[in-house]
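There are structures below to look over.
Coordinate-derived values only; no laboratory data. All figures in this text were calculated on a predicted structure; none of them were measured in a lab. Cβ atoms are built from the backbone, for glycine too; each structure is taken alone.
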Structure P
Amino acid sequence: MAVISVIVPVYNAEKYLNRCIDSILDQTFKDFELILVDDGSKDRSGDICERYAEQDQRIKVIHQENKGQAAARNRGVINAFGEWIAFVDADDMIQQQMLEYLYRAVISTNTKIAACKLIERNECPADFDQKQNCDCISIRLDEKKMLQWCTAMNLDVVDKYAYWIACAKLVHKSIVKALPFKEGRIYEDNALVFKWLFSAGSIAVCDNVMYFYRVNNNGTTKGNYSICKLDWLWALEEQIKFYKKVKFLKMVDALVTRFIQDAMCEYENIQKYLQDKKQAEKLRRRIIRFWILERKFVCISRKETLDIFTRLYPRQMHFLWSAKKKIVK
C-alpha cells in the first residue's frame, strides 16, 4: 500500500499532460500511487492516461463525466490508499525531490501539512529539476500568521499561495476526507485550504521551489471573463463565516474589506465584459446587502467609501454632490 497518493484532475490537458505525469513518475520518493481522474475530457487526455497506466502499475485511472475540478479531486481522494495526499494540476510539473522533501518535513516536524514554494510562469525553467538541499521549519498557525498569509499578495510565493491553494502541499488524508472540496464551484481551494490549515494547527514550510504552476490563460480561473468568476466572492464569504465562528476578528476585518473591494472590481467587470445589466444589478444589491450586514468590519478610507457609494448609487450621489456644491457656494 502506497504512503502517498498523488491526485491529478485531468480535463482537456493533452498539450501538457505527458510532462506533468513524467515529472511525478520521476520522483526520488517511489512509494506513491498516481491517481489520474479524467473529468470527461474531449481531447486525447483519457487515452494518454490509459497508456501510462499500462506502463506503470502505480497508476490508477478513473474516468467520469465532466463534473469540474472539485468533483475530480474528491473522487481521487475517495479512491486513494495513501496516508498522505498531494494534488497536482494536469498542466503543472513538480520537482523530482518534492514528494521526498515534503514527506520528510511532515515526519520530522510531526505536522499534518507541509508546503513548498512554487514558481508561476508560462513555461518551466530549464534548471527546475536541479538537485536541492531542503530546509524546512514548523510554523504554528495562529491568527497573526494566518492574517499575514491571507494579506500577503505581494510577498514571497510561499506566503502568497500557502494560504490559498491545494497544490504544492502534502496533506494528511484525515484532513482532506473531513474537509472535501465544494463541487460545482471554481476557486474551490480558496474556500477550503484555510480550513485545512486551521485544522492542522501547524505546517511544515520548505524553503525550496519545487512546484511549477503554469500560467494558463485558458484555465478555469484565468480564462475569459464569465459569471463563474463571482465564485471568488463566494470563497471570501466562506472564509468570513468561518473566522466569525472561531473569533478571529482581525481576519474578518481583512476579509470583509477585501470582499467589498473585489466585489466592486467584479461589478465593473460584469458591466465591461458581459454588459449584462441584470447580473450587474444583482451584484450591486449583493454588495449593498453585504455592506449593511458587515459594516462594522469594513476598514476603508472615507475617500474610497465615497467612491464606492458613487458607483453603487449613481443617481443619489449625483444629487448629493450637486447639493453640496450649492451649499459651498
Structure Q
Amino acid sequence: MSTIHDVAAKAGVSIKTVSRVLNNYKHISQRTRSKVQAAIDELDYSPSSIARQMRLGDSLSIGMLYGDPSSGYQASLNHAFLSACSNARRYLVVELFDETSSDWASQVDSFLTRTKIKNMVLVPPLCDSTELHELLRSNGVNFVLISPSRTVSSTVSVLIDEKQAATEVTNLLINLGHKRIAHISGDMGHVATLLRYQGFEDAILRAKLNYNPQDLTREGQFSFKLALRCTEELLSLPEDQRPTAIFCANDEMAAAALMIANRMGYRVPEDLSIVGFDDSYISKVIWPQLTTVSQPFEDIAAEAVNQLGKYPEIEQFDPIIRILPHKLHVRQSTADAPISGGVPSAMAGQ
C-alpha cells in the first residue's frame, strides 16, 4: 500500500506539499498540483480519511456522549449508530461523559478540541440540555436529538411515541384481565420516564380500574439493582393490594423483577405477568422471554445520520421531527391474570 512518502518521492516534492494538495490549499501552483495528482493516480494512493478528519474537522465523523454505555438502551443505540455510520461511510466517535459533573462544559470542550467533531447525536438525557445545545452551536457543531422531550428550533429530532407505546403495553395487561398493575419507573431525570408513566397512568384511568396507579408505582431509575428492591416491596404487599402484573420502564428492570418473582415463589407468567421496554438483548435471552416494546434503533440511527448529512446551511429553520414506529412484542412473560389474585404458586396450597 502506497504512503504519502511514496507520493512525495514520485512527484519530487516534500511531504508537506503533498499534504497541502490533499487538503486543497489555495496557494499551490497548478504545475505542482498536477505533478502530485499524477503521482497519486499512478500509485493508487488513498489518504487516511480518519486522520484528515481529526486534523481538519470535516463532516465525516459523528460524535456521541454516553453516561452509561453498559445499559441495554445505549448499547443497542451504539451498535445501531456504528452500522449506520459504516453504511454512510462515516465514523462514530464515542466518549464517556458525566452530565452530573460540575465541569461538564469543559468535558465537552475537550472532546470537541481533540476530535474536531462538527456533527453530534445527543441521546437522553443530554438531548434536553439547553446549555449543551448552546455550547455546541457556539462551536459550529450540528446536532440531532434522539427522543427529546420537546422540539428545539433549528434542530432535527428523531423519536418514537413513548407515551403511546406505554399505553399499548398497559392495555395488553388490562386485556389479559389484570386488575392491579404495578409500574417500576425509570430515572426521573429522563423524559422517557415521564412519558412511559403517563402512558401507563392514562391506560389505567381509562379502564377505570379500582386503584390509584401511583400507589403501585416505584422508582427504579432504570437500575437492575434498584428494581430488585422495588419488586420485592410490591410483591410483599397484602394480597388484596398486590399486583398481578408489573410493567417495567426498561428490560433490565424487568429482568430484575423476574428474578425476585422466582425467588419469592411466583411463577411467571402463571402467577405474575412482567413486561419491559426497549427489546434489548436481555429480553430475549432470559426465560421466560420478555414481552416488551422494541424501538427501531437501526432506523433511528440511519435517520439521524441521514439528517446530519443534509443539515440545512441556514442558521434558523423550523424544527424537523421524525417519529418512527415502535412495535409491541408479546412473548412468554405475560398471560391471563391468575384466578388466585396473585398468590405465589408455592403458597397456594398452604
Structure R
Amino acid sequence: MVEYSSSELGDKTIISKLDLDSVVMDRWNMFMQKGYFRYNSNTIKEKVVEGRLEYLAQCQLNRAKLRRPPQSMLSIKQKFDKEKFNFNKIDESKELVCQLVNKDRARQMERDILIINVSPADNGHSLLVPQVEAGLPQVLTNHSILLSLEVMKLSTSPHIKMAFNSLCAYASVNHLHWHLYYQPHNLPTQSLPLSPVQGTPYHVFTEYPARAWVWLVKETDNMDRIEKVAREVVMLTSWLTDKDVAHNAFITRGAEEEGGMEMNCVRLMVWARESVVGAKDPGEFVMAALELSGQVLVYTQDKFENIVQEEVVIAQKDATERLFKILEHDVENIFMNNPV
C-alpha cells in the first residue's frame, strides 16, 4: 500500500494505481500556478531531429540561465555534505508533492518523498528523494532502485520516465535522488530491439549508439521479480561506483525484447560513461541520462535550430562506447559468477 501526505492537505490519502499520476500533476500544476518554480515549463520548445533515431531536441534557454548553480563533483564517491544545498533544506510547503509510504516498510524512519524540480526540464518534472532525512550521497542503493520500480508500477501513464545521474555524470546535487517527469515522444530507447546476453539477466541494444545494460520488467511481474531486478541493478551500479566509473540510469515504458511500438514493459537501462569532473558547463548540450535516452536538452537557440542526428550519435558514442567495450566482459562475468 502506498500513501501520500502533504503539509497543505494535512491528511493521508491512499494512492492507487489509477491516481498516482494525477496526484503528481495536480500538485505540480498548483505549484506552477503559485509561482514556486524558477520559470514556467511552457517556455520549452521541442522538435524531432531528422533521422532514423528520431531524437527529441528541447530548447532549454531558461534552464541554462536560471537553474541553481550545480555543485562541483570531484569524485563518484564524494561524501554527503550537510552544509551544502540538499533536499533537507527545501521549503516543503512550496515543494513537497507527496510522501510515499509502503505498508511493508512503514517502520522506516526516513521518508521517501517526491518534490518539484524548481528548474523543470519537462512536464511534471519532480525529484524522487529516497530516505531524505538519511542524507545519502548520490549513489544508488537497493532501496532507491526498488522504490523507483514501485513508482513505475503504480503509474498508469505511458509517458512517465525516471532518470539518475551519478556524481561526475552530470548530477547537480550530492543527495540521493531520481528525476521523474512525463514526456509523450517515443524515444529510441523505448522501441529499439534488444539482444539478451547469455548467462546474464540483462539485454543490450543492437542498433543504438549509447551502449547500455538493459533490464526488462513486465506488467505481470510480481514483487519478487521486481526485488530481484533491483538487486541485480544495484550489483552493477555498486561495482561501477567501486571502480570509480561514472554512470547514468533511465527507466521508461518500452517494448519487449523484439522492439516495436507496443509499450507493455518497463525498461531500466544503465550506461557506464566518461567522467565529468568539477562544476559542469552545459554549453550547447551535454550527455546526461536524458540525452543518452534520446531526449537532448539544448541550451542555445542556434544549436536547437541546427542540431543534427549525427552529432548526437557522436556525442553518445564519445560518452559511452570506450567504457562499455572495456567493461562488458567483466560485467558478464559478475553476473555469471554471482547469480542473484
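For structures P, Q, R, calculate Cα Rg over 2.2 N^0.38 Å and state which one comes out highest.
By Cα Rg over 2.2 N^0.38 Å, the leading structure of P, Q, R is Q.
Starting from the value 15.2, 49: which structure in P, Q, R was Rg and Dmax of the Cα atoms in Å, for residues 183-302 alone calculated from?
R
Can you spot which of P, Q, R the value 3.8 was calculated from, given it is mean projected area of the Cα convex hull in nm², for residues 207-246 alone?
Answer by label: R.
Quick check on the output: 1.0 is distance in nm of label points 7 Å out along Cα→Cβ at positions 79 and 167, derived from one of P, Q, R. Which one produced it? Numbers along the way, then the final one.
Numbers: P: 2.1; Q: 3.1; R: 1.0.
It traces back to R.
Suppose you compute distance in nm of label points 7 Å out along Cα→Cβ at positions 63 and 255 for every structure in P, Q, R: which one lands on 3.1?
The correct label is Q.
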